[in-house]
Structures are given as structure tokens and as C-alpha cells.
Structure 1
Amino acid sequence: MKNLFLRFVGCAFILLMVSCDKLTKATDFITQPTAREIYARNFKTDSLPYTLWKTAFTNALKDSLTIASPYLESGRFNPERFPVYSYDLRLERGRSYTFELQTDTLNPLVFIDLYEKTSDSLAHFNLIEQAEYNSKKLRFSTKKEGDYKIVVQPQLGAQSTFTFSLSSTPAYSFPVAGISEKAIQSYWGASRDGGRRSHEGVDIFADRGTPVLASVDGIVGRTGNRGLGGKQVWLREGLFGNSLYYAHLDSIIARDGQRVKIGDTLGLVGNTGNARTTPPHLHFGIYGRGTGAINPLSFLKQESVLKAADVDTDAPLDYLIKNNVANLRNSASAKAKKIGVLNRNDTIQVLGVVNDWLHISTQGAKRAYIHQSLVRPL
């Protein structure tokens with residue numbers, strides 16, 4: 001009888017736990033808690049380590065280091081110092097950005113938060129995107145150019161090597177077959193008609209008859225032979241709500257109202273319209289709904305791929321300044337803004353390595369970049 005009772009209690013406990021788990025998942029589906037809020041369930045609110053972890057995150061929002069895509073940094077998390085990595089960056093419209101952290105086999109939790117800077121004096125940042133719980137990757141497509149901040153923080157006690165990367169890809173496929181943006185020879189804003197107007201697009205030079213392609217799925221709005229653009233095709237897309245303008249075509253293949261996929265042929269490269277005296281090329285323009293012409297370059301350009309360096313797990317984390325004076329920069333470049341100075345024998349902690357530069361924290365907890373040639377191991 002006693003064994004039967006214990007079985008009953010055990011089954012009831014299991015059912016209760018399953019029910020609680022289902023209830024939590026159902027509640028989360030409605031309330032959509034952030035990854036940080038889910039992590040907080042593991043701690044008491046007055047837990048000192050967790051409080052220090054949250055404070056480190058809050059302080060990181062005040063950092064002003066600047067990066068740009070592509071970016072690659074390698075390093076080791078120091079669990080004794082509550083590491084947080086915070087960067088300012090400007091994101092361009094028409095690009096898809098990927099923020100990714102790779103760690104070693106210990107595979108700690110990592111939190112990646114993307115903020116948009118605001119003009120609000122009380123709330124300087126607005127959280128707009130966050131990596132999912134248990135994910136080390138965040139993808140974001142910008143609908144508008146602006147200033148942002150990305151914050152990366154590992155879980156409490158994380159001991160791991162890491163590589164943090166930022167990369168981007170264009171939102172649109174290149175509109176001329178068989179070539180790349182290297183064929184662009186006239187850019188946005190170039191003077192036209194003796195300065196009476198400026199170029200609202202880019203000119204992509206190619207042999208006459210080269211296929212002109214749909215850069216995105218969409219609907220052909222209209223085609224025709226008219227005005228400065230000569231033979232032209234307008235393509236409406238739904239991703240950004242833009243209209244794509246293909247001009248100076250030698251011939252038109254697409255039809256009004258036709259649904260097209262990326263890579264479908266819309267026409268052939270030519271020099272009709274006011275391009276009769278120039279070599280064959282495609283004038284490619286983008287027009288936003290209610291915003292007018294948009295610089296197409298960010299929608300098309302590719303970027304170089306950076307290769308991650310191996311992390312030396314035996315390398316020291318603490319260094320001394322070996323020169324009389326060492327400049328601190330806000331980016332990993334000698335041309336970057338100077339944000340401070342250190343003197344001989346000042347101590348720094350290395351947070352990461354970017355090419356020949358160190359991402360560091362000073363004794364006063366100031367974050368900066370310093371060239372490797374200016375320091376020596378402690």
C-alpha cells in the first residue's frame with residue numbers, strides 16, 4: 001500500500017512539473033519574454049553575482065567604441081571580470097547584417113542585443129532586435145540607415161574562447177548578368193547636364209545585349225520607351241516597398257504586370273534615351289515609396305570575407321604599457337579618433353584581438369583599442 005502511495009505521489013509530481021512547463025511555455029508565447037528575462041529565472045533578484053552581471057551590462061551601454069562591417073574579433077572570456085562587449089555602428093539601408101559569436105566546446109549561453117540610438121534624452125537606446133535564447137547569431141535587415149549599438153554578453157561564469165563577427169550582404173541581387181559592382185563607373189550624386197541635376201542611380205557598363213536581371217522578386221509595374229531613360233522597365237518589390245528602375249535598355253523582354261523572380265531577364269543592356277553617345281550600360285535606380293530616389297550602392301555591393309585567427313589560450317590577459325605615451329582609439333585603426341592616453345607601466349586587460357590591435361579595458365574600466373606594439377605582458 002505504501003509503495004502504491006509513493007508511486008501515486010511520484011506520478012502526481014511528474015504531471016505537475018509537465019503541467020508547469022507547458023504553462024510556462026504558453027505564458028511565454030503570449031508575453032514574449034526576452035532572452036535575458038528567461039535567464040533571470042535562474043537567479044534570485046538579490047543575488048550578488050547576478051546583480052554585478054546586470055550592472056556590467058548597463059555600464060556597457062555607455063561605451064563608445066565604433067566598428068563597421070566586416071568586423072572580426074577573437075579573445076577569451078574572463079569569468080572573474082563580468083565581460084561585456086559593446087559597439088557603436090552605423091547600419092545602411094538595403095543590407096542584411098549578421099552578428100555571430102562562435103565559442104569553444106564549453107558552449108556558454110551568449111546574449112546579443114541590438115539597439116537603435118534615439119534622440120530621447122531619457123532613453124538613449126531602443127531595443128529593436130535580440131538573438132533567441134540559446135542562439136549565438138542575430139540577423140537584421142535595415143529598413144532605414146541609422147546609428148545602432150550591439151551588445152554581446154556571455155552568461156555568468158563563462159570560460160571560453162570566442163570569435164565575434166559582423167558581416168553584411170546586399171538586399172538585392174546584382175542586376176546585370178555575369179559581372180559585379182566593379183562594372184559600376186558612374187555613381188550616385190555625379191553631376192549631370194552641366195550641374196543642373198545630379199545622378200539618381202548608378203551606371204553599370206557591360207556589352208550590348210547582356211541580360212538585365214530582376215534583382216528581387218516583384219511585379220513589373222510598367223515598361224516603355226520614353227524620356228531620358230529610353231527603353232526602360234520599372235519593377236515593384238515588397239521587401240522594402242521600393243520601385244526599381246532599369247533604363248537605357250537595348251530591348252525590353254518583361255511585360256507590364258508580369259510577376260518575376262530573382263534572376264529573371266527583364267531586358268538587354270543598351271544605350272537608348274539620352275545615353276546614345278555613351279557606351280552601352282544599365283542605369284539602375286531605386287525609388288522609395290514617398291521618399292524619392294535612394295542611393296542603390298548599399299543594396300548591391302559585396303564585402304570582403306574576413307578569416308578568423310586562432311585564439312592563443314595561453315596568452316596573458318593583463319599587459320603593461322611599454323612606451324612613455326600610448327594613444328587609445330575608438331576603433332581598431334591609427335586613423336580612428338583618439339579617446340585617451342596611457343603612460344608607461346599603466347596596466348590594461350585585454351578583451352579581444354582585432355588584427356594588430358587589442359580591444360582593452362583600462363584600470364578605470366574605460367574601453368578602447370590600442371596597437372599591440374605599445375604593450376608587453378604583465
Structure 2
Amino acid sequence: MEAKIKVLLVVRWPVGGIRTFLKYTFNYFPLNNIEFTLLTINSEGGRLLESDISKKIVNSELVADDKDQLMNMSKLIWHYARKGDIDIIHAHGFTAAAVSFLPSILSRTKLILTSHDVLNESQFAGFVGSIKRLFISKVLGRCEVVHSVSNDAEKNLFSFFPSLNKKRSVVIKNGIDSLHFYESKAVDLKKEFGLSEKSIIIGFFGRFMRQKGFRVLVDAVDYLSKNKGLDNLHVLCFGSGAFIREEQAYVASKMLLKNFTFAPFASDVSAVMKGCDLIAMPSLWEACPLQPMEALCSGVPFVGSRCMGLREVIEGTPAIVVDVNDCQSLAKGIEKCLKIGNGPFLEYQKEALEKYKIESSAKALQNMYREVAG
């Protein structure tokens with residue numbers, strides 16, 4: 001009988017793409033002798049993650065969301081590792097890997113890092129940045145495997161850390177529960193939000209942070225309203241994030257409050273996506289976003305920027321590709337998307353269903369655990 005492999009999942013930021021990645025991957029994870037324990041933050045995102053994967057974990061630890069959280073996470077990792085309760089520490093994100101670094105060395109426990117984001121120069125600016133770069137280099141050198149979620153993300157990682165051992169780097173692309181989005185039924189969003197029947201609904205599903213390019217979308221709607229007579233565009237925002245008030249203020253400064261609705265958080269966006277006339281994703285950078293996979297499996301027209309990560313996901317699909325951080329290019333993309341309608345996207349649904357299914361990603365991750373455990 002195959003020996004059981006015990007994996008500690010360490011998640012410092014249980015939000016956005018990381019939480020969704022874990023939900024999809026571990027709910028479809030084969031049960032063949034791999035046992036998971038979750039260590040994350042006692043926040044709304046952490047509690048949602050715990051609930052999302054509750055059937056696939058044997059234990060969970062939620063660390064208080066306070067100033068001592070990183071130290072306390074590191075202590076708990078050491079607690080599990082020194083008792084020999086785990087074979088592999090799987091850190092999700094660079095911060096999670098950083099707090100796992102010392103416990104993994106002291107306990108001689110194997111460490112895996114999944115990089116869910118891309119790096120930029122501003123993160124390593126100045127003296128403090130150079131120290132951070134040196135420390136991350138040491139963390140990467142400690143890892144048995146550094147897992148990137150796209151080829152773009154791996155190239156980005158090597159551009160900052162060229163000394164990383166290529167034999168320890170692996171790309172396993174993200175996937176989704178594609179059948180769920182394929183089969184979901186649309187919600188009547190116009191009725192639910194009291195919108196005019198003439199409204200054209202644009203869905204925005206990103207977090208409110210600079211990376212997601214929300215202001216590019218605001219400026220594009222402003223341009224289309226003032227220059228193209230499309231004053232019936234209505235953006236439904238199903239996002240969250242610390243900068244939501246600033247983004248709402250920006251919408252107000254453009255006199256566009258009537259064109260935007262900030263909706264409550266939705267844990268399952270499949271029916272909401274199908275209620276949109278199109279979905280816009282004007283990101284400035286991504287690692288391997290799930291949103292375009294979800295939209296394309298839903299058969300909904302999609303406009304996305306050709307930024308890192310996103311361009312890789314939508315290559316070879318009917319998605320309309322626009323320039324990064326360019327509101328007029330996005331405006332033209334929205335116009336083009338409305339002109340061609342949903343026909344090409346409905347035709348592509350079955351191909352998307354197969355292309356983005358999570359089962360192949362989960363199987364590849366299982367094989368990675370087996371190889372690392374030896």
C-alpha cells in the first residue's frame with residue numbers, strides 16, 4: 001500500500017485568486033493517500049477558505065489577524081513539523097514561504113512554494129528591497145519545487161531570480177470547475193438591480209486594487225458615454241478590497257454613479273456572469289487569472305488586456321484583446337464585443353470546457369507531491 005503523504009497548506013493571503021485556486025484544486029483533488037492540514041488567517045477570507053475545502057482537510061488552524069500573525073504562523077508551522085506530523089510544507093505565496101523558511105530548515109521538512117502573483121521592480125527598491133530580494137532568493141533555494149501557475153509567471157520569476165534552479169521550477173496552470181460554469185443558469189440582473197431593459201451590463205469581477213485596472217474601465221465608460229452615445233452602459237462590480245471607497249470616489253468624480261453599481265460579495269459568480277452582456281478585465285498584470293476561464297466556459301463575451309498572465313489564458317479564444325492601461329483601446333474593445341455579440345463565445349464554450357478543466361491541474365499537483373515526498 002502506498003504510504004500516506006501529509007501536507008501542511010500555509011496560506012497567508014486567503015483572498016481572491018489564491019482562495020479560488022485552492023477551492024477548485026482541492027475539491028477535485030484525488031484522494032489517493034494524501035492528507036491535508038490548513039494553516040491560514042482568521043479573517044473573512046480565511047474562514048471562507050476553511051469552509052470551501054473542509055471536506056478535503058483533516059485539520060485546520062486559523063491564526064489571529066493581528067500584528068503577531070506572521071510570528072504565530074511560523075510557530076505553528078514549527079509545531080507541526082517538529083512532531084513529524086507533516087511530510088511537506090506547501091506555501092501559497094511568497095509571504096507564506098517566508099514564514100515557512102526557518103521551520104522547514106530546523107525540522108528538515110520539504111518545502112514547496114506556489115507563486116500566485118508576479119513580481120515588479122517597486123517591490124525591491126532601495127536598501128530594504130535589496131534585503132528582501134536576497135531573503136527571497138534564499139527561500140527559493142530552500143524549496144524542493146517552485147510552482148508557477150503560468151509560463152508568463154515563471155518567466156517573470158526567473159527575470160528577478162535568474163539563479164533559481166530550473167530543474168526545481170515547474171509550471172502547472174490554473175483550472176476551474178468548468179462544468180459548473182458551463183451548466184449554470186443566468187440571473188436576471190436587470191430585474192435584480194432595478195435596471196432599465198435598455199441597459200447594457202458590463203461585469204467587473206476584480207478586487208479593488210491598482211493591479212486590476214478598474215479606473216481604466218471607468219475612463220472607458222466615460223469615453224463611450226460622452227463620445228459614442230453609449231450612455232446606457234451599466235457596470236456591475238462584484239469585487240472587494242481595501243480601496244473600494246477610493247474607486248467609488250473616482251466614479252463619482254466622473255459623474256458616472258448612475259452607470260455603476262457596487263454589488264455585495266458573491267461566493268458563486270457563475271449565474272451572475274451569465275447575466276452580463278459582457279465581462280471586462282482591464283488588468284495591468286496577472287499570474288494566471290481564473291476569471292477569463294469562468295467567463296469563456298459560461299459563453300459570455302469577454303474583453304481583456306494583453307497583460308502578462310491574462311494574455312496567455314485567452315490566447316486562441318474569441319476574447320477581445322486590448323492594450324494595457326489604455327482606456328480608449330478598452331472602449332474600442334467593448335464596442336467590438338457588443339458588435340459581434342455572444343455567438344462566437346457560445347460556439348467556443350465546449351472547447352473552453354475541456355481546456356480549462358481543473359481535473360488535469362489537480363492530477364499534476366498530486367504527482368508533484370509524490371515526486372517531492374519520494
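Here are the numbers:
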quantity	calculated
Mean count of other Cβ atoms within 10 Å over residues 69-76 - highest-scoring structure of 1, 2	1
Origin of the value 65, 50, 36, where Cα extents along the principal axes in Å was derived from one of 1, 2	2
Origin of the derived value 2.8 (distance in nm of label points 7 Å out along Cα→Cβ at positions 117 and 325; candidates 1, 2)	1
Among 1, 2, which structure scores highest (criterion: distance in nm of label points 7 Å out along Cα→Cβ at positions 149 and 189)	1
Structure responsible for -13500, with helix-only ellipticity at 222 nm (-39500 (n - 2.57) for each DSSP H run of 4 or more, over all residues; to 500) calculated and labels 1, 2 on offer	2
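Every read-out reported here was derived from the displayed coordinates using simple, explicitly stated rules and does not represent laboratory data. These numbers were taken from a predicted model, which means no experiment stands behind them. Cβ atoms are built from the backbone, for glycine too; each structure is taken alone.
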